[in-house]
Structure P
Amino acid sequence: MTSNLTAVERRRLTSLRLAAQGITGARRAGAAGIVRSMLAIQGQDLPGARWSIGLRGAGLTDREVGAAFDAAEIVRSWPMRGTLHVTAAEDMGWMLGLMAGRTVRATARRRGELGLTDADLARARDAAVAVLEGGRALGREELLDAFVAHDVAVDAQRGYHLLGYLAQTGVIVQGPIAGTRQAFVLLDEWVPAPRRLAGDEALGELAGRYYRSHGPATEPDLARWSGLPLGDVRRGLAVAGDRVTHLEVAGMRYHLAPEVLDAGAADGPSDPGAGPVVHLLPGFDEYILGYLDRTAALGPEHAQAVVPGNNGMFLATVVVDGQVVGTWKRTQRARHALIEPSPFAGPLGAEVVVGLAAAAQAYGSFLVTEGRLA
């Protein structure tokens, strides 16, 4: 566990991860380019996922991220672990093919308990195609109504499992933004030119891009992130070849892209006299959730504060020089977004507050408003 690392070793890992994830270093351009560079971004909370994209971009706004969904450049679905993620549109199909089948098989028993038969699944698929073909988009409730019209019950969690099944089998995907939510469309129509990868080629693509965007990370980190067994992860690493290198820290092997290691991000800030680097991350950000072992950035003693009651709901975090030092929340006012930090260990130092104010302003700019500290 990285909780046993020294402060210097922990800083080495977090500096490299911040750079690999595009949170520090050169800003990346365009929502689609950012998502593509990350391979996938955790997407349970849509506003948070949009900020995960925005904080990695150069002057990107929430409106522009929404436009990327509307333009079919990025999409949202359940490609692995039964968990919503945002991917580049062309990547969703092969990722579903590689990983989602495990979730479909794992949830078959629950569908049976709910009384959903193979005939029900087929009728739901026919209903979705009938109401969505021709480029139409429907919200969740409208699509569920279409299932009911085809004699498929949607009560008692059946609707959720039907939507998940159709998404994980590549029939539907969440595409254009409809108000504060996303509408469903047919994946084959919405993404007419998908990348087609399978088998070893897909495993190599997964490993190469995960370690490029999340490294340094271990083999169990990728196994947890993808939901694939360690044998598949190791096969993917072998196929990725020299796209991935490794380093040893405290006797543990971590994988990452050579270009990230060569950039020297492990040495930390280039100016020893520079103030602390502060970021406001949304809940569920890949910097926290992209790993099985999160203790390089989040001390075990603070885990309950980020996930109260261990209920799976991750709060937004304040990150200072790679370390999670607190949580934060936003209150939207008429003319500004008010950012209220909740540090773990008493008042923040003056230099951190300066950095926090700048981070609040960056978040406000993303929302096209003013960001202020409470």
Structure Q
Amino acid sequence: MTIQYINSPEQLDSLCRQIAEQPWIALDTEFLREKTYYPKFCLLQIAAPGWVACVDPLAIADLGPLFDAIYNPNIVKVLHSCRQDLEIFYQITGKIPGPIFDTQIAAPLLGFQENPGYAMLVSSFLNVNLNKAHTRTDWSVRPLSEDQIQYAADDVIYLCKIYTLMCEQLEKLGRRDWLDSDFELLNNPELYQLSPENAWLKIRGKNKLTGKQLSIMQSLTEWRERSAQQENKPRNWLLSDDLLLELAKLQPVTVAELAKIRNITERTVNRYGRVLCELIDTARQRPPKPLNEKDRPAKKTQQHEAVMDVLGAVVRIRAEENSLNPIILATRKDLEQLLFGEEDSLLLHGWRYNMAGKELQGLLQGEYTLSLQPDALVISQA
């Protein structure tokens, strides 16, 4: 298949007309992020049955017509593990190009493990082993070689084939509509932007901090996020998560004290030392933002463990009925979240809710009962 390499406005206009004729298109991006906070958009691959194109965003000043074509709500956008790709679109346009079909999200409904890699799907569906020769390519360097362009184009060429096969199998199983609510969640802008004020919520280990420690960690994390955005640098280049937690625990308030902390670099101390100490000193004087209940370690009793065992039995039954691995339907952590009323439990959303979550929730609320028969576990309305 001939690859269209689009690096002029005239070529872009022609491509936009091609896109407008399609009910769906496959998309992928190449970007760099190792040295920046925001991803640097380097290449966009687009394919539909019969054609494939690579768009060079570094060569075309105005990509507006392209985004207008892609954002057509009548065209399904097919991607694999789409969060980073959609972040680029959101960064440029402030919008998400729905509707979306993510092959990684769909794959478990066809018996694959949770979050399967793209290479696994290509191998399983097409019996093709992906070429990894250009995995570490610097996509910002021009000109791109023919091999690099072919490598990039292959991703969407194979994605088209996988999408077609997936849709056929999902339709055959009557599961195509199960994914609608999962894909709808991808349109939430909050997935692609992180406010500095809430950056601390992403820090693992925050639930072990209390009082002044938590307040300091929150203040430092907010500063780190704002600084990383302003300087367009990876946040860990400023302070690692581990160092944030260590500063929260040790609470240095002078540059001399800060410099003695293990793993902090001289450059960090010289450039940010005074600011960090002022933030720490100020944060010590105010109460922290409270942890959400879900962030606090749940104190599970033996009764809780027994209830999760029962819920797990129901999960195994429903998974077997639908020819799924039970782990795909719900892990023990998912059951724990459901038991403790956490709204972000996977069992309360999408196809998992329809297959088992609604029933499990009904059991916990007394709307259903369980009874034993010699060879079966029977679930009935109360």
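Bear in mind these aren't lab numbers, they're just calculated from the coordinates by the rules spelled out. If you're wondering where the values come from, they're calculated on a predicted model, not measured in any experiment. Cβ atoms are built from the backbone, for glycine too; each structure is taken alone.
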Exercise. Thinking of P, Q, which structure, once P(r) over Cα pairs in 10 Å bins from 0, in percent is computed, gives back 4, 18, 23, 23, 20, 10, 2, 0?
Worked result: Q
For this session: Rank structures P, Q by FRET efficiency 1/(1 + (r/R0)^6) of positions 72 and 216 (r between Cβ atoms, R0 = 35 Å, to 0.05) and report only the one at the top, that is, the highest.
Result: P
Problem set entry | At a computed 20 (relative contact order in percent (Cα under 8 Å, 6 or more apart)), which of P, Q | P
